[in-house]
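See the structures that follow.
Readers should treat all values here as calculations from the given coordinates under stated rules, not as data from a laboratory. Please read these numbers as outputs of a predicted model, since none were measured by experiment. Cβ atoms are built from the backbone, for glycine too; each structure is taken alone.
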Structure P
Amino acid sequence: MSILIVTGIEGARNCAALVSEQLGMTVDVADRRKPALAALRRREYLALVIDESMAECDPAGVESICEHAGLAIPIQINFALSGASRLIREIRAALSRRERERALARKAATAEIETELKSTVAGLLLNSQLVLARTEVPTPIAEKLRLVADLASNLREQLNGQRQMRNSPAA
């Protein structure tokens with residue numbers, strides 16, 4: 001996990017060393033657009049910290065950097081007014097927000113997949129039971145349909161059991 005700091009301010013490398021030490025991550029520094037873009041091509045970053053003064057002086061350059069940032073969290077901060085401790089707090093807060101967002105996204109995706117699975121299982125179960133209710137179904141086909149119905153029923157129970165486990169207070 002790495003962080004890229006884009007600033008031309010003097011002492012940026014010292015600040016990067018403090019951030020690296022406090023957060024336990026590799027921190028790279030780029031002083032202009034081209035080195036920042038080169039760094040973004042070389043590796044994936046978790047966070048992209050951009051000096052606000054650079055954003056004011058070269059908005060097109062900063063926009064270009066952000067477009068190439070991939071999944072990195074963009075953070076703008078005024079290095080002239082903020083110290084390393086504030087930068088560290090901002091990065092921690094951004095990483096924490098991202099983790100909460102990821103957890104919510106996973107939860108939403110899980111719920112959607114579960115809903116789709118339940119719908120499919122219900123369809124399998126219903127249709128197989130409807131066909132089995134007919135008297136003219138040949139025995140070999142009826143046996144296969146009973147197997148499909150049993151499998152669908154077992155899958156439904158597993159899906160309901162997993163949902164109950166996730167919703168229990170201990171989970």
Structure Q
Amino acid sequence: MEATADPNKLLGTEAVFAAHPENAACIALKNLATDAKFDRNEFTLTVAAENIVAACKAVQAAGYNFFEDCTAVDWYPSEPRFQIIYHIVSHSLKQRIRLAVRLEGSVPSVPTITSVWPAANFYEREVFDLFGIDFPGHPNLKRIMMPEDWNGNPLRKDYPVEGYR
């Protein structure tokens with residue numbers, strides 16, 4: 001069976017925002033989004049790392065009231081190497097969005113969003129522990145899953161399968 005292109009898939013901020021001018025997240029992030037994707041009825045809006053706190057405040061003010069989770073993806077050996085993903089929900093609007101931040105691999109760092117959503121605390125600690133991504137301003141950024149003396153970050157794609165010896 002041959003795969004066909006999804007006619008509902010939209011790429012790029014201009015295309016996504018033009019097709020969904022009523023979407024609260026698109027309105028809130030009009031000046032902050034650097035890229036956008038609408039695929040399988042889901043929005044992914046990319047923002048610069050330095051704008052993540054402003055983006056979170058903007059979508060929160062637009063009615064997105066629930067921080068679901070935060071995770072990371074390692075695109076090694078590509079650059080930017082890391083992608084931080086935030087899943088955010090609006091119960092009143094019955095909408096879900098995904099905020100994405102791309103980070104270079106040399107010194108990956110993105111400001112903490114715990115001032116906007118305190119529930120991000122443990123998710124950011126997990127990403128810090130397993131990927132080695134720094135969250136400046138985090139109230140308690142220390143390992144949460146691996147022992148304090150563990151060498152390396154086991155979810156990085158260049159981490160040895162059997163660990164460092």
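The table below lists the values:
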| item | result |
| --- | --- |
| Which of P, Q yields 0.50 [FRET efficiency 1/(1 + (r/R0)^6) of positions 112 and 128 (r between Cβ atoms, R0 = 25 Å, to 0.05), calculated] | P |
| With distance in nm of label points 7 Å out along Cα→Cβ at positions 40 and 72 derived as 2.4, matching label from P, Q | Q |
| Which entry (P, Q) yields the derived value 55 for percent of Cα pairs over 14 Å apart, for residues 96-151 alone | Q |
| For helix-only ellipticity at 222 nm (-39500 (n - 2.57) for each DSSP H run of 4 or more, over all residues; to 500) computed as -23000, the structure of P, Q it came from | P |
| Origin of the derived value 17.0, 55 (Rg and Dmax of the Cα atoms in Å; candidates P, Q) | Q |
| Entry that produces 0.30 once FRET efficiency 1/(1 + (r/R0)^6) of positions 24 and 136 (r between Cβ atoms, R0 = 25 Å, to 0.05) is calculated, selected from P, Q | Q |
| If FRET efficiency 1/(1 + (r/R0)^6) of positions 88 and 144 (r between Cβ atoms, R0 = 30 Å, to 0.05) is computed and equals 0.00, the structure in P, Q | P |
